[in-house]
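Just so it is clear, none of the values below were taken in a lab; they were calculated from the coordinates. If you're wondering where the values come from, they're calculated on a predicted model, not measured in any experiment. Cβ atoms are built from the backbone, for glycine too; each structure is taken alone.
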Structure 1
Amino acid sequence: MPEEQHTRYQLDKDLFSWTAPARPFKRRDREFYITVLVIVAIVGLVVFLVEGWMPVILLVSLVFLYYILSTVEPENIEYRITTGGIKIAQDKVGWDSLIRFWFSRRFNNQLVIFEIPTIPGRMELVINTEDKNKIRDILNDYIPEEEAPPSFLDKSANWVGSKLPGNK
């Protein structure tokens with residue numbers, strides 16, 4: 001008689017969960033949007049003279065996307081750290097897809113940032129400030145805490161962002 005092989009499925013055990021906004025959010029004022037529109041108009045004119053309409057349409061669509069993301073407050077979602085990985089609402093990212101993590105702040109939101117091997121290279125989760133140490137203790141059992149050095153794109157975005165009103 002052939003031996004029966006049974007596959008054991010281990011259910012993920014929840015280690016910690018919290019509810020927080022889906023993304024960092026900061027409401028912008030009129031001065032910020034006027035400055036951005038002036039910069040985009042100047043850059044758009046130069047790009048139009050060099051390349052034509054298509055890059056200008058792309059630029060306008062990116063500004064529109066940023067405007068929508070800056071005016072619509074994100075919904076609160078549930079985050080869970082489990083024995084199998086991180087669950088964000090209904091999506092799951094396994095431990096094998098996470099390289100390292102570190103903490104940061106943006107727009108007065110505390111973040112835990114994970115480096116991932118796929119594009120865009122990072123996954124940012126908003127956390128409650130009082131949960132930071134608990135999250136650190138759990139994550140250290142699975143992946144190392146080590147801040148990745150900022151890339152050229154990160155440095156460029158931070159420099160441009162520091163020049164805009166309300167980002168100091």
Structure 2
Amino acid sequence: MRSTTITFIVAVAENGVIGRNVDLPWHLRTDLKRFKTLTWGKPMIMGRKTWISIGKALPGRETIVVTRDPDFTAEGAHVVHSVEAAMERAQAFAVALNADEITVVGGGDIFRQLMPIADRIHLTLVHAQPEGDAFFPLPDDTEWIEESRAHHEPGEGDDHAFDFVVYARRSAADMS
């Protein structure tokens with residue numbers, strides 16, 4: 001039985017958009033600070049486009065980049081070619097770092113592939129409906145329990161109002 005929690009960290013607009021042209025379609029300084037707090041000291045899995053969007057290895061995390069491109073390199077990160085290899089590497093880093101959580105930070109294809117094994121979602125619901133080309137489905141309440149929600153009006157460096165929402169996967173007992 002796996003003891004490491006698989007946690008998605010994602011900012012999603014009300015229309016499901018998470019990205020546009022390999023970038024975020026908004027700027028939320030408050031959310032970026034939360035992202036740092038939630039990922040610090042943990043293995044972090046992302047796809048190639050998310051890596052390109054961030055543009056560099058982030059300190060304080062072991063970053064694993066998933067790509068099908070055999071020639072892709074990411075300075076300061078660990079490149080793998082499947083989500084299975086990413087999970088294997090992340091589990092090893094979790095043990096080495098004494099971390100009880102693996103974070104998954106995007107993009108859409110990585111979220112889709114790992115959704116069946118995700119345990120938690122830290123979702124920033126952005127109160128906007130931007131155009132986009134990358135999407136994340138809002139959690140279905142038949143599979144997920146909303147544990148907490150905190151509304152935030154835009155602060156300094158925030159383009160929109162947003163909610164921080166935490167979801168936990170329902171257990172088999174919850175669904176019966």
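Out of 1, 2, which structure matches -7000 when helix-only ellipticity at 222 nm (-39500 (n - 2.57) for each DSSP H run of 4 or more, over all residues; to 500) is calculated? The read-out was computed on structure 2. When FRET efficiency 1/(1 + (r/R0)^6) of positions 53 and 117 (r between Cβ atoms, R0 = 35 Å, to 0.05) is computed for each of 1, 2, the one that comes out at 0.45 is 1.
Calculated for structures 1, 2, mean count of other Cβ atoms within 10 Å over residues 85-92 is largest in 2. Work out the source of 15.7, 47 here, i.e. which of 1, 2 gives that when Rg and Dmax of the Cα atoms in Å is computed. Source structure: 2. With distance in nm of label points 7 Å out along Cα→Cβ at positions 29 and 69 derived from the coordinates and found to be 3.2, which of 1, 2 does the value describe? It traces back to 2.
Can you spot which of 1, 2 the value 2.0 was calculated from, given it is distance in nm of label points 7 Å out along Cα→Cβ at positions 101 and 125? So the calculation was done on 2. Comparing relative contact order in percent (Cα under 8 Å, 6 or more apart) across structures 1, 2, the highest figure is found for 2.
When mean count of other Cβ atoms within 10 Å over residues 61-68 is calculated for each of 1, 2, the greatest value falls to 2.
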